[in-house]
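Nothing in this text is a laboratory measurement; each read-out follows from the coordinates by a stated rule. Worth saying up front: this structure is predicted, and the values here are computed from it rather than measured.
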Structure P
């Protein structure tokens, strides 16, 4: 009986992982790369999302994470218009 339960648990976990991976791969429909200039520094990063707007937000958030320290700087950086944006499908 114990071997059957262990096997069932392993199969269940594997199925859950497969569903999560498959589901997360299907949501990415747009990718963007952008550059942000903030506090005298420029950083370029890529982001992905369900549309170009979400992909740009992800890329800007990633770029600002490198250049800012603290929540206030991070918010200010994310409000700065990017200097360069390139998106693809």
Structure Q
């Protein structure tokens, strides 16, 4: 019967911890990228809806990556912020 020595157990534990940390480091940015894409899509949809409803009133906010991310991150307050900026600059 073969016995396990302390160094082998310690090396296995260290390797498992290292593998966990590497997987964690690589997984977090992937989740962040997915969240950014989903928020940008939601922001784009909100901007399209606003532009459809605001067209008769003469209100229009351009749809691009920056405006979609602003609305995606901030939601309705972000849309209001973009409208105010458009009114001030336009």
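Quick notes on this structure:
- At a computed -18500 (helix-only ellipticity at 222 nm (-39500 (n - 2.57) for each DSSP H run of 4 or more, over all residues; to 500)), which of P, Q: P
- Label whose coordinates, when volume of the Cα convex hull per residue in Å³, for residues 11-50 alone is calculated, return 31 (choices P, Q): Q
- Structure from which 25 was derived, relative contact order in percent (Cα under 8 Å, 6 or more apart), options P, Q: Q
- Entry that produces 53, 10, 7 once semi-axes √(5λ) of the Cα gyration tensor in Å is calculated, selected from P, Q: Q
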